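Enquirer: Each in structure tokens, the structures are laid out below.
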Structure 1
Amino acid sequence: MTTQVKPIEQYHGTGRRKRSTARVYLRPGKGKITINDLPWEKYFSLHPAVENIIKAPLKETHTLTKYDIFARVEGGGAMGQAGAIRHGIARALLDANPAYRISLKKVGYLTRDPRETERKKYGQKKARKRFQFSKR
């Protein structure tokens, strides 16, 4: 007699911001947030403002205690990673319930922030800064 394994109910969303990419998974739970196998408080311990960024889509849709969040994030800095996680959570919530689209779209959580760093050009010190000019 074989037992049938019940698949885990899970929603997926990919978020990006600057150089950061986050793969976010939502599972029904009590609101626990895990980032790269660490609790979010430990992962972002030096940046207390990150809590508002990460939890914003959950607050907007009133689902703070409805889902457990598992995120794999790489690249960029702490604030870019937080923005990528927020984007991923918003997309995963949309996967869970398409009715959230109106409220998430209104506050701009579904829009990928297109701002990237400009490349450094040759003959210049940085992307826009020039070397010091002297007439003589």
Structure 2
Amino acid sequence: MSTQPRLLITDQDFHRLTALVSQIDGPQADALDEELSRADVVSHREIPSDVVTMNSRVRFLDETNHHESELTLVYPQDARLEDNRISILAPVGVALLGLKVGETIDWKMPNGALKKLKVLQIEFQPEASGQFDL
């Protein structure tokens, strides 16, 4: 992963995701654990509104194929691809967590392909809306 911007993660997300990683095994759990280890943890009340947090709806661009997508980043039990609700354990989910609008990350996919993902817009962030219990 050559492009690794600074990550910001809320204290609530950090604790919940750390607990999740401790309960599962596999390459995506390892990738999430690695990202958590390099993240700066901030109060859920102080996270900037332009940062991808859990339960955020984010619009992003895959710069490798110029495909734009919108998804909501959720915990595994809430994932529903037909509703564009993607698990934090999905490769794209792990890659987007903690990024700010305008930032790009290079992310190696399970099949070995390298994706270059750029956050275009946060359509909804629970913390910015005062919804701290999501």
Structure 3
Amino acid sequence: MPLAPGLSVKVSPINGRGCFATSFFPKGRKIAEYAGERITTREAERRARRRRVLRICAIDRRWSLDGSRGGNGTHYINHSCQPNSYMRITSGHILFMALRDILPGEEITLDYETTLHSDKKKCRCKAATCRGTINKI
């Protein structure tokens, strides 16, 4: 699947590869929709146990999307304790929205808050307000 419009994937100073804006995203506007294979929560948990790098995002208690299969680059959005985007889940769709104006060249970041990772997974965002872990504990 091609990249979502207005985004590129390149090396990230936070972790591995990241998702970067190639166009301006005004505060409150949609950046992109998360894409991937639709799987059950049970399958998401099974895959999480077998993978070191997770690209799985929950839609609700029953369904998740695995961005590593059929993703559009949004699965490279890295965690930050001081993010510039947030997720909105609407009618089974996961949307990334701009928390503030995002300029071309900026890495798109999201506060993961809760993930299938261990609560001890270290955060590398380097934000002044970094809490030290990806999950809010």
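Enquirer: Suppose you compute P(r) over Cα pairs in 10 Å bins from 0, in percent for every structure in 1, 2, 3: which one lands on 13, 44, 37, 6?
Expert: Computing P(r) over Cα pairs in 10 Å bins from 0, in percent on every structure in 1, 2, 3 gives 13, 44, 37, 6 only for 3.
Enquirer: The value -2000 for helix-only ellipticity at 222 nm (-39500 (n - 2.57) for each DSSP H run of 4 or more, over all residues; to 500) was derived from one model only; which of 1, 2, 3 is it?
Expert: Traced to structure 3.
Enquirer: So distance in nm of label points 7 Å out along Cα→Cβ at positions 12 and 124, computed for just one structure, reads 4.0; which one of 1, 2, 3 is that?
Expert: It was calculated from structure 1.
We did not get these values from a lab; they are worked out from the coordinates using the rules stated. As the structure is a prediction and not an experimental result, all values here were calculated from the model. Cβ atoms are built from the backbone, for glycine too; each structure is taken alone.
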